[in-house]
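Trainee: Right after this note come the structures.
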Structure P
Amino acid sequence: MQGAVDYSLIALQPDPDSEGFWAAAREHRLVVRACADCGRRWYPPAPLCPRCRSFDLEWHEAEGRGVIASYVVVAHAVLPAFREAAPYVVALVELPDCANEDGEPVRLAGLLLDGEEAAGVGATVEVAWEEAPDGAYTVPAWRALGADGEVWRLDADLGRAEASA
């Protein structure tokens with residue numbers, strides 16, 4: 001079971017492209033960048049649309065549910081804030097309600113709060129909010145909801161992926 005992240009050791013410094021994302025997170029809203037001209041959605045936020053190069057950008061509010069597209073179990077924490085949390089899972093989550101017209105998904109990476117037992121490609125997750133102790137920022141993380149179908153997990157003992165229902 002993973003421990004807690006010590007957010008007091010992280011001094012978050014949003015830049016002009018990401019400050020809207022962090023402002024929404026403080027309100028427990030998950031947002032991704034969207035182009036007002038062509039409708040393209042993406043993450044991480046950037047100063048212009050990757051499709052049409054427009055600077056007319058807005059924020060699209062996501063439902064806050066997704067599916068794990070990939071994940072990694074981090075056994076050795078590089079940052080002191082994550083030392084007590086190790087081993088912990090970082091999940092790459094696909095947001096179905098943010099998919100683009102061409103089918104390209106929007107994905108966000110984040111901590112899976114339930115640990116390695118809940119991790120699996122295809123598992124359904126929802127956003128959960130981790131608060132910095134001084135209230136300076138709020139971080140979106142993920143909480144497992146289970147699976148609607150097959151989930152693929154890495155079998156650490158065998159070094160291969162296995163499916164489970």
Structure Q
Amino acid sequence: MKITVRAMVYMAVVAGVYAAITIAQSAIGFGAIQFRVAESLNLLAFFNPIFAPAVALGVFLANLLGSPYGILDAGLGTLATIIALILIRITKKTTNNLLLASVWPTLVNAVMVPLVILISGGGLAAVTWAAFSPIALSVFIGQFVVVNIFGYALFRYLMARHKNFILMIEEV
């Protein structure tokens with residue numbers, strides 16, 4: 001796949017928008033309870049694989065510059081996003097089901113984010129089921145609201161009412 005200048009511009013915009021939104025809403029974008037609105041951008045990768053590295057870069061920048069968990073969040077948080085984006089692309093190829101694809105960021109982050117929080121707060125010894133499960137549940141709820149409800153509804157609306165926009169992002 002050849003990446004054009006136009007595609008690189010779109011990728012840069014997506015990465016920048018992700019990072020800017022997340023840092024601007026840092027009070028609810030980091031921590032055990034999080035509603036990271038920018039997470040809905042993960043679904044762009046369903047329509048075009050060029051948006052996967054763009055979203056991953058946005059996550060890396062947001063976590064590096066804004067997370068209270070520092071480099072651990074930049075590394076593991078970005079890894080979680082990469083895993084979710086790969087699963088979104090696999091879902092696109094195998095089922096072409098946006099709803100199913102929207103589940104991956106929720107599940108992966110519900111596992112990875114609590115690990116980041118607990119490890120940064122007390123090392124591996126802090127990772128216990130009693131500590132992990134309430135954080136996982138709260139992250140799951142936040143991700144579900146942002147990706148599975150808001151993000152899915154937004155992209156279904158765009159698919160139904162703004163087909164030209166969807167065509168544009170598919171053809172970048």
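Trainee: Quick check: 21.5 is what I get for mean count of other Cβ atoms within 10 Å over residues 77-84, calculated from one of P, Q. Which structure matches?
Mentor: Working: P: 13.8; Q: 21.5.
It traces back to Q.
Trainee: Quick check for you: by mean count of other Cβ atoms within 10 Å over residues 101-108, which of P, Q is greatest? Write out the running numbers ahead of the final one.
Mentor: Numbers: P: 13.9; Q: 23.2.
That would be structure Q.
Trainee: One of P, Q was used to compute Rg and Dmax of the Cα atoms in Å, and the result was 15.8, 51. Which label is that?
Mentor: Source structure for this number: Q.
Trainee: Further, regarding this structure: Suppose you compute distance in nm of label points 7 Å out along Cα→Cβ at positions 109 and 125 for every structure in P, Q: which one lands on 3.1? Could you put the intermediate results ahead of the total?
Mentor: Working: P: 1.2; Q: 3.1.
Value 3.1 for distance in nm of label points 7 Å out along Cα→Cβ at positions 109 and 125 corresponds to Q out of P, Q.
Trainee: Next up: Any idea which of P, Q comes out highest on mean count of other Cβ atoms within 10 Å over residues 37-44? Please report the intermediate quantities before stating the final value.
Mentor: Numbers: P: 16.9; Q: 24.0.
Checked P, Q; max of mean count of other Cβ atoms within 10 Å over residues 37-44 sits with Q.
Trainee: If you work out relative contact order in percent (Cα under 8 Å, 6 or more apart) for P, Q, which one comes out largest?
Mentor: Q
Trainee: Here distance in nm of label points 7 Å out along Cα→Cβ at positions 61 and 85 was calculated and came to 1.3; which of the structures P, Q was it taken from? Let's see the in-between values first.
Mentor: Details: P: 2.6; Q: 1.3.
Here the read-out was taken from Q.
Trainee: Kindly point out which one of P, Q the value 2, 11, 18, 20, 18, 15, 10, 5, 1 was derived from, the read-out being P(r) over Cα pairs in 5 Å bins from 0, in percent, for residues 45-140 alone. Working shown, then result.
Mentor: Working: P: 2, 11, 18, 20, 18, 15, 10, 5, 1; Q: 3, 15, 21, 22, 18, 12, 7, 3, 0.
This value belongs to structure P.
Trainee: When helix-only ellipticity at 222 nm (-39500 (n - 2.57) for each DSSP H run of 4 or more, over all residues; to 500) is computed for each of P, Q, which one produces -22000?
Mentor: Working: P: -1500; Q: -22000.
So the calculation was done on Q.
Trainee: Follow-up question, since we're still on this one. Computing FRET efficiency 1/(1 + (r/R0)^6) of positions 13 and 53 (r between Cβ atoms, R0 = 25 Å, to 0.05) gives 0.40 for which of P, Q? Can you show the working numbers first?
Mentor: On the way: P: 0.40; Q: 1.00.
Going through each structure in turn, the value belongs to P.
Throughout, read-outs are computed from the coordinates displayed, never taken from laboratory work. Source: prediction; values computed, not measured. Cβ atoms are built from the backbone, for glycine too; each structure is taken alone.
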